[in-house]
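Following this line, the structures themselves.
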Structure P
Amino acid sequence: MGMQAVRESLRLAHPIEEVWRAWSDPDWLAGWHAERVEGEVAEGQAMRLSWDSLGIAIELEVAELEAPHRLVLRGAPPGRPVQTLSIDLARIEGGGATSLAIRHDGFPPGPGGEEERAGTAAGWHTGARVLAHYLDHHAGRARASAAALAPVAASLADVAPLFERPSWLFGDVALGGEGSRFHGRGAGDRPLAGSVLARALPRQIALAIDDTAGILVLRAIQLDPGAVLLGALTWSWQPDRPAHADLAGSLEPALERLVAALGGAHRGGAA
């Protein structure tokens, strides 16, 4: 078996030129995808995408560009084979909406490649819906991000129920399907309400939070059969809102409570 690919597609209720800008304008790309984008989105040019709150960065080459229909990026994550990300856009409904097709190639066969592929599939399922939310409500705005990470001695199956019912973060809240509403309480007993933006369990769940004018993504990455890396990433397009500061400040203690509920930290660390 050769390299495996991830595919994701979504209809976006926006003209193709606006969706294209979200992928090709560094400021717009930093508004919903990477936290910081350096370089020009032009064929043959290099780009650097950084998630400063997570300490992650990747270098990518713009391998193909056919505005406003096709963008192909290519690069190698540290210690991994070269991967290719292809974005294809098509006009639908007379130009008022756009079909988005994502293909991410380059995952090797075997358990390690399959786990990376599954995690990437969850990431693009979430990412496509984050893009839709950004275009619907916050297009062109900058954002501020905060994150917390914690390794835990657990499995993905252990984590998923606690992502669906995050009492360790919001109080007694049960999260439903995509588009469903939730009402909870955050730090300082502050009310928090919003909707489930994306469900890609057991690896990810994303919430659009009204009170922060932002998003919260909960992630679980399988490190080995007995360990998971937990992550909570939140951002706001209106970061001066007190609810955003409260939520950002609550992430680390909340993950500590989640780790305790799962039985304790993974002693091997997150490497």
Structure Q
Amino acid sequence: MISIFVRSLVYNVLFYMLLVFWILVAIPTFAMPRRAILTIAKYWARSSIWLMRVVCRTRVDYRGLEKIPPGTPLIVASKHQSMWETFALLQFFDQPLFIIKRELKWIPFFGWYLIKCGMIDVNRKAGGRALINMTRRAGAEVRRGRQLIIFPEGTRRPVGAPPDYKAGVGQVYVDGGVACLPVALNSGLFWPRRTFMRYPGTLVVEFLDPLPPGLKRDAFITQIRTVIEEATDRLVEAARNEQAQLFGRVPNPAAAKG
């Protein structure tokens, strides 16, 4: 039986080779409308997920797809446990939009594609004024018909870590004036942060009931935190039980403990 370590190593090598392949394929999209590069990005996401299933034996179960409003302005507020969801969620939205670190735009080709996609960059060292400008830009882009995929905690959080939802997501919601689709997941047990290890099992993404526009900012933050955390805890517990059955224990204690 091939070890998890070997499978993880093989996957990571192939993952970055696949990324280079799609970067090269996408070069002609510089002369095309934005939709072209977004289409390539979705192919990259799907092929990377397929590769993880084949190499690492990580299946993905998408739940609640019927709750995604098709092609409408939307805020998508997702739990953030790993790098996985930063590309996996792309495939479900017509005009996906992310808020990214400014430094990512400096990466040759990859950063240029982010600019082509119209992603919103933020300088985290610039203080409150930059964050205010970012939320206004995000709200304006959403009103133009894009789907903003935002991680309310601002950064990846280990599985089991106390939730830390930022006020910024509430301000984007107020400025955008559109519905918000909460997303729960358990990706941190299969693609944990700060390690190349990838684990087998069933990674679950669950789209929850949308929250309507018009809620007060604090009430929105409280509600979004409650629904996402409750669903995430349920998904994590189920995944831990599955891993315990597969291996006799959870094979990733650092991620499991957070």
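Readers should treat all values here as calculations from the given coordinates under stated rules, not as data from a laboratory. As the structure is a prediction and not an experimental result, all values here were calculated from the model. Cβ atoms are built from the backbone, for glycine too; each structure is taken alone.
Which structure, out of P, Q, was Cα extents along the principal axes in Å derived from, given a value of 49, 41, 30?
Working: P: 49, 41, 30; Q: 52, 45, 37.
The correct label is P.
Given a value of 5.0 for distance in nm of label points 7 Å out along Cα→Cβ at positions 108 and 172, calculated from one of P, Q, which structure does it belong to?
Structure of origin is P.
As an exercise: Rg and Dmax of the Cα atoms in Å, for residues 92-235 alone, calculated from one structure in P, Q, equals 16.3, 52. Which structure is it?
Derived from P, not from the others.
For relative contact order in percent (Cα under 8 Å, 6 or more apart), which of the structures P, Q scores highest?
Q
If helix-only ellipticity at 222 nm (-39500 (n - 2.57) for each DSSP H run of 4 or more, over all residues; to 500) computes to -15000, which of P, Q did it come from?
Comparing all candidates, it corresponds to Q.
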